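J.: What follows is a group of structures, each given as structure tokens.
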Structure I
Amino acid sequence: MTKNIFLSALFTMGIVSAQAQNFYDLNTVQRIEITFSSSNWDYRLDTANAGDDSYIMASTVVINGTSFDSVGVKYKGNSSYSANRVKNPFHIDLDAFKNNPKYLGYTDIKLGNGFSDPSFVREALGYKMLSNYMHCSQANFAMVYVNGAYLGLYSNAEAINKKFMDAHFYENDGVIVKCNPRQTGMGASALPNLTYFSPDSTQYYTRYEIKSDNGGWGELLQLCDTLNNTPAALDRVLDIDRALWMLAFNNVFVNLDSYTGAFAQNYYLYQDRHGLFNSIVWDLNMNFGAFGMTGSGQPLTVTQMQQLSPTLHSANAARPLIQKLLANGMYKRMYIAHMRTMLSEQIATGQYVTDAQAMMAVIDTAVNADPNKFFTYTQFQNSLTQNNTGGMGTTPGISVLMSARNTYLLGTTEFQQTPPAISNVAHLGGTTPLLNSQVTITAAVSNTNAVYLGYRYAANEHFTRVAMFDDGQHGDGAAGDGVYGADFTLSQAQVQYYIYADNANAGMFSPQRAEHEYYQINASFNSANVGDIVINELMAINQSTIQDANLQYEDWIELHNRTNVVQSLDGLYLTDNFSNMQKWFFPVGLTIPANGYFTIWADEDSSQAGTHCNFKLGGTGEQVMLSTSAGVILDSISYGQQVADISYGRYPNGTGNFVAMPPTYGAMNVLTAVSTIDKNIVYQLFPNPNKGAFWVSNETEAINEIEIFNIYGQKLLHQQNISENRHYVETNNLPTGLYLVSINRQATVKIVVE
């Protein structure tokens, strides 16, 4: 009998901020030593920067004592770079010339020279604050040496690349757009401001750079067209909330070397699998007013920065992302709510000063020793409380700017409005609501015209927003009592949600960092019975069959749920050693669909996207066991010598003995060889191999059904009701390779298409 599955709800706030890894630990200054074989390395880097922006090979790069051979190095930056400077920003690529191993998971290293920042902390401080509100890079500091000489202290910021997308969006194959004008410098005119010109993509080439593998101009143009011409449909192509957080951050912290400033630059757009573009902030080295140009008039004075309007560009057609979003009343109120949250959490509390002082204490010795810094050590020491001249003009003291900015913003009309108040956020339905039952969320809200619930079932999904009601019919108590309710189906192992309330003048989120943070109901399930979940297939020597999200060929183990209900992996362990049953614990919240499959990468790399366990599979033979926290063995297998790119799986699927077979990752197991149920029936396939077509023949048995699968078990062709003894099958549309042909579901025959 299949048992009922229950879940217990844990009412906690889920936080999606990125976890700092060792390479970006803010308490440690990294040491990066670059060695070039030639003494004219600076000339070569300058020449490459002026030419095709190619990498120059460093003979070695040593990072905190770990040495890498034949590494790509080039200068980067716009105003921060100059051929006349000794200390220029670097871009280091460990993989540029050879397949070097990663350093703590990273191959791409971006180093900023701090040319306009006497504090040295603007970039790292900016990203630390921003990480509370949206996905962003990590950053810290590095002492950089070239050919043995200390060049100076640099900021070390995480690159925006496929690894970043994996970490934050759980995928990396979407469209990636870098929004920086190709015409650089103070005279830049081709701005990446999301203006729509025409369907001709060549008009956008100087404004944007597509960084994804499979194009993206059409998708970018659709975004620009929708933003400018049909903004009512903008939520179909843009993640509105992430865009609002980006714009709110730029304005509150006077980050004008951004979309909000003169060049509308320094951001990325990533189109996820739902078709929505996500805004990603980039390059915060001139945050806190180190760049003071808005695109209109002369550079701002410190006083003008302190009093920068919260609705800057709201009527500027050359900044359509700001203009169109703030023209929508609800979006504008959400934007101001995000600004209010940043201001109250970071500035009014003085948290930014505490964080800045902690960073400055960590780098103090390295700054003092920096022979090529752009400001004096005294200016560094006073950079929070005193303005400094240098870089691109007057650089305001960080607290000089933000203390007065806090006072100014709180006095503006937008910040004087009283937002709704939200309290007592809760869920109804008992501590163990049934899977697929209705769950009701309630909240006490005052001073509001409308209340909304945003919910989703996974971190890589987007929130669905529905209205909440105070009508006595939605689990909200009595009508008109100030308690609002809404319900949804609890159809997955986890639900994440937030509340937004709105009146005519202001909005409020709960939690206030939503949608980046949220409330969460976690699902916990009873443990599976023996036989419910089995080890169905494994591959111990994966050389060329299937790649993980990091495009690496790794070992893998496939589980199969043999029941017709969702099964949880909570409380289960996987091991490659029968004497150590609890070697690897499944992350909380993972489930296997009814009659479905779940695959674990066995590569000892838990930092990568996807599910990766802490052991690898031995190609010469090993053990694999699945067990519960109570020590109950759900399934186990001992295997011997394996063959490259051939898996070892159960046949028949889910129940049979283990046999060598073509890999059917995440799908039903099938065999490559003839596998007849009735051995008296013989089918002939010819020619085999074939080019474009083949015949299936049987003189005594009618051919009624043909199915063709690739080696991963994906069905590519299905023909039914044939009723012929000899049937012609075209393969023109199939790429060259090995396929499996199922005939009348009585035989499976291997065939090669050339």
Structure II
Amino acid sequence: MPDIQTFEMPWGGKTLTIQTGKYANQANGSCLVRYGDTVVLATAVMSESAREGLDFFPLTVEFEEKLYAAGRIKGSRFMKKEGRPSDEAILVARYIDRAIRPLFDHRQRNEVQVVVSCLAFDGENDPDIPGLIAASCALHMSDIPWEGPIADVRIGRVGGEWVINPSYAAREKSLLDLSFAGTKDTVIMVEAGASEAPEQTVLDAFWFGQNHLAEPIKLIEQVRAAVGKTKRDLFTPKSEEAAAFEKRREEIETMARPFIGAITRELFFGAPRATKVERAEQKREVKRRTEAFLAGQGLNADEIKLGTAIVGDVVEETISREILSHDRRVDGRGIDDIRPLLAEVAVLPRVHGSGHFKRGETQVLSVATLGAPGDEQTLEGMETVGTKRYFHHYNFPPFSVGEVKPMRGPGRREIGHGALAEKALAPMMPDKETFPYTVRVVSEVLGSNGSSSMGSTCGSTLALMDAGVPIKAPVAGVAMGIATDDRGAWKIFTDLQDLEDGAGGMDFKIAGTKQGITAIQMDTKTHGLTREMIERTFAQAHEARLKILEVMHAAIPAARPDLSPYAPRIITMRIKPELIGNVIGPGGKTINEIIATTGVQAIDIEDDGLVLITSTNAEGAKKAEEWVHNLTREVVSGEIFKGKVTRLMEFGAFVEILPKQEGLVHISELAPWRVNAVRDIVKIGDEVIVKVKEIDDMGRINLSMKQAPGNVYPEQTAANTSQGPTGMDRGPRPHGPRHQGPRRP
């Protein structure tokens, strides 16, 4: 039997438990982590040998949602098994990946796969926090080389108090939702959403949360001390031949490195060029000159290949060194300068709203579409079930970076960037009562050279305002970078671009309004950022965001007061919830009849009685509104209606005055004289004018024709009328062909 061991500690008002030795013991490392009643299993596996021909570290991270974890069966009639990962699962996988990746040696070519599966979900504790802790523990206890451990934490502010790992319900009330990974001294990865939180408030959340990272890290260290394996050495040569090869490679790199650095400074900084295409050509020129240099030193083809393999790394190192030493950037900018900005709206006809945002070579076209409330997106994941009325999609075609690749739909990166822009704008969207539309924004990246996700945030703001969506405030975003060296020097710079995002760098995206932050996402290629680095980044990003907002304000200072003529209009009204059935009808018959007859797009009814009629035709919408109103309105004594006779009884006629509402005209109220037989005055299908005489205690409606003005008795004469109540002659029906009553006795 396996040696099962359990380690636990109190954390954030709940118990964090790590169990080893019970499940998935053939993996290099595995553990079960429980927080509250949310349980995740993490496994880490590494291939025995390196993959030949790779020029990158092959790490894959998967997060598996299991619907059984939440006690749920998939709603689809035909597919009950979990299929491709949901967007939510992809975002959690990216969350874990971005945290653990910087702590691997990227010279490694052995494949590593980390799989985190949520086995039980309590509806309160998000699996992303225990999921990353589980991944960190599985890697740290395994024989896979990795420079952890790390932990992560979620911070909220509820009722003026900081909260560790708040529940879903508490997060709804929180000013911000900040989660980040790191150690007690550094921050490695950040994901956050907020409702215009001031910079200082977010910084306070960081420092509060970092004080609580040491506890789970200590628990992971206890696990490794008890069950940890010896780390494999992947880089020490295993034979004399391998040692000789490694020594020769180092000699060649030592020979090539100064030359590559000098050529980089000459080509990239001698005459700064702005375009990404030209810099790519400069990089190829560096490689060509390096090949010629090494050939001149008497190296053979294989040795030259070893020397040129470090061109990319040395170019990035040199660019970082120039920023650190001289505040020089490849396009001639200062460290706090933003590339040229362009903001435009209404660039496309017919669409409901469009915005074009350009920052240097990063170019995004965003298009907003307004739909009926029924167009909301249905969510059916492990964590989330319900609907979403605002969503943002992000497309990154290969031509945006001058490449040729298959176009097979959005990948993980596209889903992550789209979600970030959506998160940045979600707090600024109007509520449903104010603006009941479903809103979709699509950002098409037409050119990319640094932070197209923040370009999408700006483009989405422009498109929404052009569409007339009354957002609470415009949102802009910017990506910040860092240059570092092995001696601890660092410098923050604004508006990150391609070659500046290399080893020792970061991609720190901050989006928000003039008033505060709405979203953050940070990845780094270092072992973490210090407090001073983060505070400097916040200050510099705030200045840049205000500059971008000024340019956007010049393009469109406020949301348009009117919607596009091509956008649907929504009429809202309220009815009593108990009358909803009157509008829907049996099997939806009534509501479908209204839609078909009036030509409206949709009629959506909320459980609280809110009715939303969507139509591009104003006349049709008005007819539908009147129809619904008549189906649900209350009749008042004294009102006059034109109705249709639906039933005849000996004592009177029933008249439908409103849809599904009938009243009785007693025989004595049919005409201003005595009536012997109801059929002498009316027949089924006749349209008559009636007055509501009274509504009795049982809610029955009593009507009168003789008290209603406008009923015409064509053959009525003074003689008829003069006979009074005892006269046997009867006037004809108000409408329809004449007919005779019974013969006089």
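J.: Output the label of whichever structure in I, II has the greatest value of Kirkwood radius over Cα pairs in Å, for residues 609-688 alone. Before the final figure, lay out each step's value.
T.: Values: I: 15.5; II: 14.6.
Largest value of Kirkwood radius over Cα pairs in Å, for residues 609-688 alone: I.
J.: Match the computed value 22.1 of mean count of other Cβ atoms within 10 Å over residues 497-504 to one of the structures I, II, and report its label.
T.: Of the options listed, only I reproduces it.
J.: Tell me which structure, out of I, II, gives -9500 once helix-only ellipticity at 222 nm (-39500 (n - 2.57) for each DSSP H run of 4 or more, over all residues; to 500) is calculated. Don't skip to the answer; put the middle values down first.
T.: Values: I: -4500; II: -9500.
Answer by label: II.
J.: Looking just at distance in nm of label points 7 Å out along Cα→Cβ at positions 161 and 705, which of the labels I, II belongs to the structure with the highest value? Please report the intermediate quantities before stating the final value.
T.: Numbers: I: 4.8; II: 7.3.
If we compare distance in nm of label points 7 Å out along Cα→Cβ at positions 161 and 705 over I, II, the biggest value is for II.
J.: Let me ask something additional. Quick check on the output: 1.14 is Cα Rg over 2.2 N^0.38 Å, for residues 297-544 alone, derived from one of I, II. Which one produced it? Please list the in-between numbers first.
T.: On the way: I: 1.40; II: 1.14.
Structure of origin is II.
Quick note: the coordinates plus some simple rules give every number you see, no bench work behind them. Quantities reported herein were computed from a predicted structural model and do not represent experimental measurements. Cβ atoms are built from the backbone, for glycine too; each structure is taken alone.
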